[in-house]
Structure 1
């Protein structure tokens, strides 16, 4: 029998949503200040409305009285799922008011794409967008990549907040408690922000000849999108705009850093560093990166698109790195990427689907699950081939020896299959509208795995149902299903419970 949620449950959820609204309101003050200083009055009005809505929501939650503030698992999951629906809705206000979107839902699509660090975009004439609007688009990457919940946990404390942390698809606690882990994650982000923006701005200034302010702006935008494996760029031609191998190399380093788990960052900072190469996840991502790169290179060589070895190596390597880290930067236009058929298409598709490491800013199935899934399959094969009384190893190495249980194997297999189903959902809808199988599958995997690479399907003129489908894929893929399913269960209990 389903138990209907009580008023106390809604009050707990409301308080937590209010706290998150306060965090986003504070974040919204940065683009608002930017717009005011730059005298961009039209964008400033949009930011003012957005900040006002978030602030009112935060203030309203303070009037909610609680006898006991303890988050059950269901509360936390519902809060996370609603956060990633409601924040893009309000965050889309300045985008919709900018005049660069054909309809309001396109602005919501981009806000969800930004927050989920996907990078697919429906914005029109991005080359002439006000800098404050561009800043907000990229700041959404930063908020989504580091985690809005992580920011709230750094500022507010309450019993049972661990469920919020795990609900945002974080799989490990680096430090003894969630709050200290959240602060470490933001410390890592701040460290990379200083180094990354400085390096990118220096390349833009000294090599590309940008003026100081313009170099700093582009450095900051590319850092937000690179480290948080997003994909938005200030220019419509993505990283192809810069025509610089050095700039691409710096961005590539940030992409790799963003796709690394924060546990791996902690090991690199505090040691022991040698142990990280024993991790199942590290070995898996190195193997899959090599496999997809070789596959793509052979495919590109067969197509003959690039006549020189240098062009083949540079374009192939960067695109695979972008796909596997889930960043979505591109140095070639979508029309050229659409010509990557055969093995090249297979390599890119697999790279996007597999994604980066667990507890990172990247999307996709994640390398740890891939490694455990392969181990589950191999274990079942060995069980058939080995003598009846043979005992298989029940441990694996991931920051220390861990038990590999049948329940764990079943869990990772389930999530992996859910991702496959998610990719097929978007593919089926696109095919229904007349798109080819290859382009439909590519775009669907890009949306569901939070990548952002496009072969031209994502466009302001595409059907509304397809926009809705990709938005749903971005939401489900970023939260990795559990929080969304918990929200659906909560709603069913509310409607049908007794």
Structure 2
């Protein structure tokens, strides 16, 4: 798909579909609406009234122009109340336009916007690009015949209704280019998550990481079982021992080019359980059905670091993923086992389905020791308790460093990803006390997301750290806006937003 800029008259624009964003109670005041309505002798306004199009969120109205103007079809898209609409919402607008254009058999789609100041134009263009490319995403690798997705929209034009001076045009082109980079990273993440677990094994994840390193000029290190044993990763290897698939511990590194000292060093750690059966604490079928997505954190950090060279991020970044399956077998780790972590802490196992925190614990220790980061951020589909607390579209954020957490949450808001702070209540640490080891791997039912965060906190020391529980938003059970059903690529946009700030 190509992304281009058009400035000026919309009525002569030769496209299969033109999308206009209209706000609630101002349905006739959207960018380009008046010009298109005038060229159609008031038809657009009359149809909007007859069809009771009010510009409500998600509301659409498609009008065929029958050759009276350049665009063959005009799509009105409701944006809701103007004051509630945020720049990241442009992703949903662009995605709806692309989907409507594709459904109509179109190849070219234009989305109309008013010009604003330079930074606002650049951001708007970025979100339009992300939405357009995200709206076209399909994981149809295993579909055949008529179910295979047909070629869809090939060109998206960002049309400014009030013209664009050279400075504005340059800002928009920068935004479109940045949006393409972010969208590509998100799409890669979705592909990794959507692959069946029988294909996307730990070994395959390592191969993907090595290919990413080759394509983007990154350093890569992949550790096998023997190397992890030498490092003392007792928790990670215990989870891995029940599976016939070999574990892989992945470490990718991005260093800014040009010989300049990086502004800081950031380690990103992603949970990489490529299939989680629950181990001997076996999940029911419904609970296991989407567990190929339990490596969403690893997919996010691997894909995000691939985009850093294209974005010119001035930060040294390490992406770390401890990849394994969690399977039941005669070799599987057992309830009551006591494991020794890489950091030396001993852990009593009270639930083998609380495996993610074990793999992450050793990965966090490795990150602190081997990369000595200024900041440490982990991403994990860690607890159902977080989904109970915040719902399926919002990630929970916990931290030992208030300023870092606030910077991270600000980046999430700017990127348009829903995240919410949760407390690491010290009183809940009593739930992790063990009579036979330094700690146990699970607490009581209540506050399960928080006790998981408290468990991880034991392995980061004094390093400023943020834990992002993405159990809800990493995988969607239905399509919404620019997000597809299945793997969403959640957290990638925020990672890139945060790192680009330096």
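What follows is calculated from the coordinates using simple rules that are stated; it is not laboratory data. Keep in mind it's a predicted model, so treat the numbers as computed, not measured. Cβ atoms are built from the backbone, for glycine too; each structure is taken alone.
Some observations on this one:
- The maximum of mean count of other Cβ atoms within 10 Å over residues 201-208 over structures 1, 2, that is, the highest value, falls on 2.
- Top of 1, 2 by distance in nm of label points 7 Å out along Cα→Cβ at positions 97 and 273, largest first: 1
- Test item: helix-only ellipticity at 222 nm (-39500 (n - 2.57) for each DSSP H run of 4 or more, over all residues; to 500) calculated as -22000, pick one of 1, 2: 1
- Computing relative contact order in percent (Cα under 8 Å, 6 or more apart) across structures 1, 2 gives 15 for structure 2.
- When FRET efficiency 1/(1 + (r/R0)^6) of positions 305 and 433 (r between Cβ atoms, R0 = 30 Å, to 0.05) is calculated for each of structures 1, 2, structure 1 gives the greatest result.
- Structure with the greatest value (metric distance in nm of label points 7 Å out along Cα→Cβ at positions 41 and 473, set 1, 2): 2
- Origin of the derived value 81, 52, 45 (Cα extents along the principal axes in Å; candidates 1, 2): 2
- Answer label among 1, 2 for the case where distance in nm of label points 7 Å out along Cα→Cβ at positions 113 and 417, calculated from the coordinates, equals 2.1: 2
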